[in-house]
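Given below, in the form of structure tokens, are the structures.
Read-outs throughout are calculated quantities, based only on the coordinates presented, and are distinct from any laboratory measurement. This is a predicted model, so every value here is computed, not measured.
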Structure 1
């Protein structure tokens, strides 16, 4: 979804059992059962219920305050999910407030004036949980007997910190390689690249340069630049963390290959020309070069097709496939990073029980369908892969195959994640601007990262 993409630019799999379980463990979902009924009755007594028109006692619903990061159309999707929850809950009434500033939410939570439940992205869990900001969910999940087996395993793993679950995912973010079929055909190619070596040659062959040396068509997947490095490093067998959640070795071949090819392209066509091309376009905007047919390759998520076909309605003859692997390393096909949008309960929430009840709903089949999947979002629940709503999404076959790839992984949640990401970005940027070699950049990342993790 568009706003999700912009927030990511600003930063950083089993059965359908959960459908019934999440409904049954939601007190407002089925008050006909003896457990739900007794819980509702107790809540009514606790709240000092009033007499209804038929003489029955009714309880005033307890208010649950939700602050969320969405604005615009996406905020409307959240509002629809909240309205659906409120309509079926006898105990709680959720009040949704658009608060598109994660720092403001953090300050309010730490001051004790924050919401009962809020949302964010899984890459921040290590930082938040280590500071005691998030409430661990394991005890409450065990108390209601919620079955989490329908969640895509990598999305659920991305919500853990030091073995404890701190959030539930409400969508999945995966990256694939989009390509302009017409630009490739002009250069004599009928198939997209499978290897990094093939991609680079195609990128060079499809780059078009003006008389003054500036770039008219960008062949390399450099726009938006923030999407390139992390995802290509992962696809090529690398990543910024080692298997122990510490900084990767400076001689990691995948990281080195990803950075070397980006630098090589800049050296060939001019670092200033690449920068000028990037600054002339705006992501998911009429000036976006891929939408304008001026970019051969693009790293992006499953929302791109919907933006092309429905939001902007532009005539781009595109295809979609996995990010490339190194030549001779077919075993790395489908390697990528799984992250997610998620909801969590602050550790000092004033209405934690109501917040948890809503969390089970918004992360369950009905809530995710309303807020995400029916809007073109990627499911975090396996059972929704077969839904008609998801099958109507653009490029769902490629992204489903990627979601089911054994090479998909979640980044480790560590307290230093934000600071370490800053280090990686700073050193990579210097290399991309030809201020240092790729080897120097990776050595600096390792040394600075190791000092941070001490």
Structure 2
């Protein structure tokens, strides 16, 4: 049985190193860091002062000032990226019929979702400012209302679901949309990821886990250092990356521009620990292998891998081993890069950021570099494209993602002629 092909026809970006897909494209190919000192609160009393923050993002351009206090920051971030993706795909929700809107679903991936909003509501309550607590503190503090906010904004009447699976959330959201289109459930989805976890409470929590780097407060743009021997933790980040996915025949019929085809997706679980990865690369490698099998390509056919690359010692080491196990002798010749070196770790949105970077690499024939790779780690010895972008013709690419709860997910992309 031949399943319907699924293609990407629109992309929207709000990233620490560029707002809008064109700005993001220029930044990642130039190796521009978006990590900076936190500005939305004074971090001086915390051990970590830096994040992949987007202080120039204008929330009120996307959410009415009267409504802003009733929703999390993730809502304007997601709406902004969604608006660009919809426009980029040549869609006009205002001109759509009800039947057309019923054929478009929304699936959003997020790790913390509205956690930032809830933290603020608790602060108001416990500091005696009860009258300032939002009337919608309960519904707006839940994950499920975030895709609803997007559906309501554009009038889309199809699926309106959220996937939250830690770091793999948006990769899995994209995978689920891909599978639903293949199954003929709906011909089109607005899908991607959003997270905005930059709060004092969240940073304190990650500090307890010893997950964040505390060594680079003096030089934020140097802080995110995947695969470098002197790495000592990740940089927390925010952002949103959204896409239009649709049936290939549907896209061709309306004359849509196609970025690439999603040809494979797979997800596995190590069932090992709520935070730590197993030292074995078996399950992350199996996710990659299964995705390649679904795409019906061999490791020899892969031209680029966008890596998870958090800058944590174990994650980088195990991911390197997993690529070697999945790709065999071809692993050492395939160029790979870590986007988090430029933007930090956007939690559940990181998989969608990886997809956006990979689409740009495929479109422009250039691989974005892994920056801050100053000291080679003997156990991380693949071709990470350090410091400077590299020309490459990419027909097949892998987006790899691993995360909390022993989750592993991978997407395979194919260039459409």
Structure 3
């Protein structure tokens, strides 16, 4: 009996463990994620970023290759006189030669490889900057879709309330049946708007999941402030921040350094490399004189030096190519620097415009519109206005609130673009992340 009781307890414990194991991932998937959490997931799991991180190994292999010395060469030689009638004569030699890089070529090749690895590192950071901009855009798109769904739900609630009031007044004989029919039509239209808003959630959610590198079957709910004002420095400070933090500009600067290192290497390649070798040989000969023959074996040690004479090829083409690459990198750096400053100006202008539009809705339109709706609803309840006035005011309320959501979306998108243009996150007034 005791054994049966223990078995039953073990079975219950196993069942509870299994339920917890199944419920844990469901709770994890149902968790509402903030923008900061989504950005962290995207940085870690985005497919493009993962592929670029793996490509860093290519640059590291290039650096390893640049630091290697040339391999020594083993030389074996054998000669025999068997085919020329002197079968007793032969020679065997073994030697080793080594090429020595002159002019500091190894160090200069390492400098080129290190510059390329540095450039690739900044390219990876720039890819992260652009991916995070897309993630922010996807986050705000999903947030807008969710807010519009909530607004559609609010519209449905308002029209249901209107329908309930109309039914009460119809029962009291205060309104005609037409009012109830109009209210029912508005409820049906609100249902349709809610369905349309819900269909917009799926593509917005899947796009954000794709940027995060998360399987498409995973559910996602987002949360965050609709609009958090950043502490915006002046234009000069923003440009200074961009020139300090933009990874694509740092990559262009690394490209300039690579061009200078390649030019230095090209000049060093004018100096030919020295090849030195040492050999050991054994020669066996036979001398015949007066019917007598004498065999002898000689052992020889030799040293060989080989140095090309740069008469025709002084690496003129290599120097010309390196100089062209260096000039191209310098021009590209200056061009990118100017474009970054223009990009910051444009992004700052978009933020200023979006802020003005959002301010009008937040401070002036929405509060007044909310008050008007309450007054019209109460007036209809008291029989002072007709149902068409309420319907029109509710439509206006929903339309303007939808316009405010679009303004919030434009504001958040403009701030995200400004942060991408600057290359760093801007501090927010509340000290948090938007």
Could you figure out which one of 1, 2, 3 the value -0.43, -0.61, -0.82 for log10 I(q)/I(0) by the Debye sum over Cα atoms at q = 0.11, 0.15, 0.20 Å⁻¹, for residues 139-218 alone was computed from? 3
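Where does the value 0.95 come from, among 1, 2, 3, when Rg/Rh (Cα atoms, Kirkwood Rh) is the thing being computed? Write out the running numbers ahead of the final one.
On the way: 1: 1.01; 2: 0.95; 3: 1.32.
Comparing all candidates, it corresponds to 2.
Out of 1, 2, 3, which structure matches -24500 when helix-only ellipticity at 222 nm (-39500 (n - 2.57) for each DSSP H run of 4 or more, over all residues; to 500) is calculated? Spell out each step's value before the answer.
Details: 1: -12500; 2: -9500; 3: -24500.
Clearly, the read-out refers to 3.
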